[in-house]
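These are the structures, in structure tokens.
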Structure I
Amino acid sequence: MESTGKRKERAAKVLKVLKKTYPDARCELDFSNPLELVIGCILSAQCTDKRVNSVTPALFAKYRTAADWAAAPQAVLEQELHSTGFFRSKAKNIRALCRLLDEQYGGQVPDDFDALVKLPGIGRKTANVLMVSAFGKPGIVVDTHMKRLANRLGFTREQNPDKIEKELQKIIPRKEWGAFSHAMVFHGRRCCYARKPACSQCPVREWCPSRETDNARA
């Protein structure tokens, strides 16, 4: 693998182009406060943002506080979450999370990363989404798109999300972590697909060591 310095240089060029290509890159879950975002993140597991966004308006109108979610009967919540998949575990996690938020944090989602990852149903990915999109703080979101693109672009060879996050932290300036996360996810959803990536249309193909392989596969 190339040196860290060289990866930093390529990453800077890639980010500059992606920011220009996707100036509106952002979290695509609809939310109006941190609690709504964390609920959306839990629902998005093994589910599309589009599906989650079709379900949450009614839920957010009905359950406005952490206490409301915590008090929801498990069976009722399961039915309401059914279309998002894994509805039993999602309902259980949401109720447990919101009960703890209500009891220990006054119903508010903490804006501290270490506190977030200790909460039920919140891993590093969700915690980073919250840091970036709800609180405007630095964070690198390693979802399936970030994992795929970071490897294709040669920024890492790691497969473990936590290790990928640490590798990317070394080559992306801290102040750009959020912008990098949004831009990479947007690019993964709109061009660098898991199957048949659109390499001929890719604005960063010049700096992608996988482009020939991907073109052949496409």
Structure II
Amino acid sequence: MSLHVACERLAVPNRVLVRQLAVQVPSGAVHTIMGPSGSGKSSLLSAIVGLVPPGFDFVGQVLLHGQRIDSLPTERRRVGILFQEPLLFAHMTVAENLLFAVPPGAHAARLARVHDALAQMELQGYGHADPATLSGGQKARVALMRALLAEPQALLLDEPFSKLDAALRDRMRRLVFQEIAQRQIAALLVSHDAADIAEPARLTLLG
């Protein structure tokens, strides 16, 4: 069970960003992609999740657990994505942000999952909080848990630790890698920081 990305070409007009890239990530593992700014790292993640920006051309295949998903709409791909910015919904409370991601089911059971997630993130009592009142680290934890509550089978990480201070960055990195391993999610991480490399054998350099 894995995420397999075969990118023949990712291009913008008059420029090819990525060519002949093949990456396979087993469930529970993190594969890191590094490269200079403008080398196509973030655009590759967008293509995998089905959000190719206008003007970009992606030729390739994305397979999740052996099934092609590149022709599916984004919401059916079972691929989550976590950005540098937490991108929490400003008009929702912290709990509502989390509840938004929980799959359909009995309301009480969905609320229980939110309460468990708040406890796991050490944010008990913050359910009714406005996301704007949270610290950067708290927002990052909420964004991570929201992505995980959606039960993705693969997770794309676009420099999610880069704007955190050193101590919090290390803590968040450990938390993310631990959740990926426990939940057996195949993860692709874009970064400029060598400390983000979970396994040296799972590293691809672009540019």
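Every number here is computed from the coordinates shown, using simple stated rules; none is lab data. This is a predicted model, so every value here is computed, not measured. Cβ atoms are built from the backbone, for glycine too; each structure is taken alone.
Below is a table of values for the structure above.
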read-out: Origin of the value 0.20, where FRET efficiency 1/(1 + (r/R0)^6) of positions 62 and 174 (r between Cβ atoms, R0 = 30 Å, to 0.05) was derived from one of I, II; value: I
read-out: Value 18.3, calculated as Kirkwood radius over Cα pairs in Å, assigned to which of I, II; value: I
read-out: Ranking I, II by relative contact order in percent (Cα under 8 Å, 6 or more apart), the structure that comes out highest; value: II
read-out: Structure with the greatest value (metric FRET efficiency 1/(1 + (r/R0)^6) of positions 6 and 46 (r between Cβ atoms, R0 = 41 Å, to 0.05), set I, II); value: II
read-out: Of the structures I, II, the one that -17000 was derived from, the read-out being helix-only ellipticity at 222 nm (-39500 (n - 2.57) for each DSSP H run of 4 or more, over all residues; to 500); value: I
read-out: At a computed 0.35 (FRET efficiency 1/(1 + (r/R0)^6) of positions 22 and 118 (r between Cβ atoms, R0 = 30 Å, to 0.05)), which of I, II; value: I
